[in-house]
Structure I
Amino acid sequence: MEVLTVFFLALLWDILLGEPPVKLHPVVWFGRIAGFLDGRWKRRGPLPDFLAGTLTALAVIGFALTLSLLPSYLPFPLDYVLAVYLLKSSFAIRSLHEHVAKTLTGDIEEKRKAVSMIVSRDVRSLDGTHLNSAAIESLAENLNDSVVAPLFYFLLFGLPGALLYRAVNTLDAMLGYRNERYEFFGKFSARLDDVLNFIPARLTVLLYLPFGGRKVLKHYRLARFKINSDKPIAAMSAVLGVWLEKPGVYQFPGRAPENDDIRRALRIYWFVVAEWVAITIAATFKFRPLNIM
């Protein structure tokens, strides 16, 4: 199967049509499997919880890899259709823009509601400036999680790589919390997500260099709060010249972010996406990822 053709068609699907229906979205399936197994397991202590959480993660990953191999068993053109559908489900360019664009409102309650849909923090006490920061942070972090990283693993390992990454990222989003319920149950998922994002997060920073140069590198050196997710946020802060912060977790210097800075961030987002898509096309054409579809 021609990998570059599958990528082109998946990209067109994403830009023109956006996300598949919720009931038919593979990422939703990953989450439902994880949620089902999580709900069935009664916490029993550090070691049993860690083992149960690890098995839960492996079940979701195994399901993702099985999905990725299905196209190879189908005749033409069904193999292409399924491969395009599955690859498109691993990244989300258009929907990320749409979700962040909804925060572009002057009404504080509407903004708070829109921001609450894209961040996990409690937004009820955040003022307009911190809501602007949260929206831009989410855009920067998810540029890595929803665009750069899945396509990075597609380049390395084809469709299985893209779906495996998306499964692990979903597991981390659901189980990777440092609290009583998930401290041990979600540890394997969280650490595996850290490993898989290590290179893509830093690659994302490099993609910002044409827009911020030395400022990006300066902010990158300040990003010592988390293993990966603060790196793209630091780069976006540098390019926009605004402070971005999650109170009690990280803060990058600059002026206060305004509503117009969300618009600027979305423009930068599309430039970086264009860079990465061009690199993906060139690399696919030149080196060809592992052709497993």
Structure II
Amino acid sequence: MDIQSKIILIFGPTASGKSKFAIQLAKRINGEIINADSMQVYKELKILTDRPKNKDLKIVKHHLYGFLNVKKNFSTGQWLKIVQKKIKELKKKNKIPIIVGGTGLYFKSITSGLVKIPKIPVNFRNKIRKIQSNLGQEQFYKKLVKIDPNVKNKINPTDVQRSIRAYEVKKFTKKTLTQWFKKTTIPFDDQELVKILIDTKREDLVKKIEKRVNKMIKDGAIKEVKKFLKLRVNKDKSSSKVIGINEISSYLLNKQDLISTKEQIFIKTRQYSKRQSTWARGQMKDWQKVPSQDLTSYIKKFQKYHT
């Protein structure tokens, strides 16, 4: 398959250098970049989410960055729908789509499709949670296995959240999760996809995260949070979960000093990057691992590898 017909996927934990890598690759192969980071979609949160800089936007065209108001939620399904359309547009222009980010579910929707389970009412979901709470996880899991025996091979007996989800889906839709998965349509042929996983040594990543946190504060993250707080965004909105908002809010209320604030942001970012790496190990076993120190040499040989 010709390189021109490919869709490039680049996943890496926060601060792994994936954005810079994507820009260098796009320049070499006539590509354009599509955002796959669920927090970089918000226009009012440029610094905290480390969105591409203006100078980067001038080098290569970027899509789906900073287009959504922080008061709106944005689902994986909405993202996939827009991305499918964007990929078609780029291919018509003979541009190679390069999808880059750190949101695992976005990439999962590209490689495996989305399960279109009907929305389950909140009161019904709460009812199931109450059943689980009253029974305890051990008895609840046994009850789940009776209505869906397949979960024995799919869900760990101690996994509370997935057990509840499987139970509520079966009870509400009369179909098991396995049955819903079988109906899922995969949006792209696997042969079209070049799947790249940036592999960074943990100690290097920690140093980069610390450097990034200091730079964010220096670049105006405190001012950005002040503006965000004035918008009075509901706590249930996805944008409220951006790392740094709660920590800087406490600083602005004089509950802690700046050193403690930076330390908390650093710890939370480090924990998030670890979750991203854990996701990659479990969900991206067939992706090509590229060590972060080899990214430049990899770009030079990219077309040789993938044509």
- request: Supply the structure label, taken from I, II, corresponding to distance in nm of label points 7 Å out along Cα→Cβ at positions 73 and 217 with the calculated value 3.4.
  value: II
query: When relative contact order in percent (Cα under 8 Å, 6 or more apart) is calculated for each of the structures I, II, which structure yields the highest value?
result: II
- prompt: If FRET efficiency 1/(1 + (r/R0)^6) of positions 81 and 225 (r between Cβ atoms, R0 = 35 Å, to 0.05) comes out at 0.70 when worked out from the coordinates, which of I, II was used?
  reply: II
statement: Structures I, II compared on distance in nm of label points 7 Å out along Cα→Cβ at positions 49 and 129: the greatest is I
query: Taking Rg and Dmax of the Cα atoms in Å from the coordinates of each of I, II, which one would give 21.2, 59?
result: II
query: Of the structures labelled I, II, which one yields -16500 when helix-only ellipticity at 222 nm (-39500 (n - 2.57) for each DSSP H run of 4 or more, over all residues; to 500) is computed from its coordinates?
result: II
message: If you rank structures I, II by distance in nm of label points 7 Å out along Cα→Cβ at positions 9 and 97, which sits at the top with the largest value?
response: I
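Computed from the coordinates by the stated procedures, all read-outs in this text should not be read as laboratory data. The shown structure was predicted, so the numbers you read here are calculated from the model rather than taken from an experiment. Cβ atoms are built from the backbone, for glycine too; each structure is taken alone.
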